[in-house]
Structure I
Amino acid sequence: MDPLRIAEHLHGHLGWLAAVALLHPAILLRNAKRKAHLSVALAALVVTAVGAIGVAMYTAYRAKLKQSIFQNAPAVGFLFERKEHLAFGAIFLTWAGALVYVAAIRTGDDRALLALRKAAWWAFVAAAVLATATAALGTVVAVYKTF
């Protein structure tokens, strides 16, 4: 089997896993007093790994698939372009949430801790929404054309 096809399948399946993984800190951090160290760390790890696989495959996608997709189904091509933007947003918000969560741990002020945890919660909620949209768009594109 083609290594690109394997990477594509891994990327797609892990993309859905990342969307689910982001739900966990989003649910746990609804209560700003609750700790979610492992959940936050694992969500950031999974999202980063999925993004890295996507970046690694991008050159091959551009060389082998992009032109054909845009020639035959421009709407699907534009969906892929939106998917990329949403994915970067999901990664950014995941890391923002993780960094704010860590900042909350390091603060000595209870009021600041609660405010920072609430900000982390919002970041993880938004990241989960973007990751889910990214995974859905990626599935549409993969159904249309694959390596």
Structure II
Amino acid sequence: MIDQPLLPQLDDHSEPFFAHAAAGELRIQACADCGTRRMPPRPRCDRCGSLSARWDLMSGRGRVWSFVVPHPPLLPAYAEVAPYNVVLVELDDDPTIRLVGNVVSEPGAALDSVDPSLVTIGMSVQVAFPDPVDDGEGPVVLPRWVPAGVG
């Protein structure tokens, strides 16, 4: 099991994404003026230039758009669970939004809990929210993905 996963560096723009994840919600930043969603979160809309933002609730359903299977040598903590999958998930609610994560058997399962050979492009998945991880800067929930129909 990974003792300490790599965690994101939160800032004023990304912190709401992780706060919503901690509450069990997948929300994506959107322009409050033109409605264009954006990920990663940022201060300004690329489409209209607005500085106003809102956080849209997503269904959490998506499909694997792409994936890789890392093999050692890796960071020591990750080498222990390799090989595992790293996926890019296209959201059903907005196919322009793609999120990186891992397909796991259940929310709190290890990164290697799903055989990488079972992950396929187009695979239907659903967001899952494991327990928070704390790196000393405060707890962070890293959304993961489970095969659709699990949990």
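Bear in mind these aren't lab numbers, they're just calculated from the coordinates by the rules spelled out. Just so it is clear, the structure is predicted and the values come from calculations on it, not from any experiment. Cβ atoms are built from the backbone, for glycine too; each structure is taken alone.
A few notes on this one:
- Structure responsible for -30000, with helix-only ellipticity at 222 nm (-39500 (n - 2.57) for each DSSP H run of 4 or more, over all residues; to 500) calculated and labels I, II on offer: I
- Test item: Rg/Rh (Cα atoms, Kirkwood Rh), for residues 10-57 alone calculated as 0.96, pick one of I, II: II
- Relative contact order in percent (Cα under 8 Å, 6 or more apart) - highest-scoring structure of I, II: I
- Top of I, II by distance in nm of label points 7 Å out along Cα→Cβ at positions 42 and 74, largest first: I
- Test item: distance in nm of label points 7 Å out along Cα→Cβ at positions 90 and 114 calculated as 1.7, pick one of I, II: II
- Comparison of I, II - label where mean count of other Cβ atoms within 10 Å over residues 18-25 is highest: I
- Cα extents along the principal axes in Å from the coordinates reads 57, 29, 20; which among I, II: I
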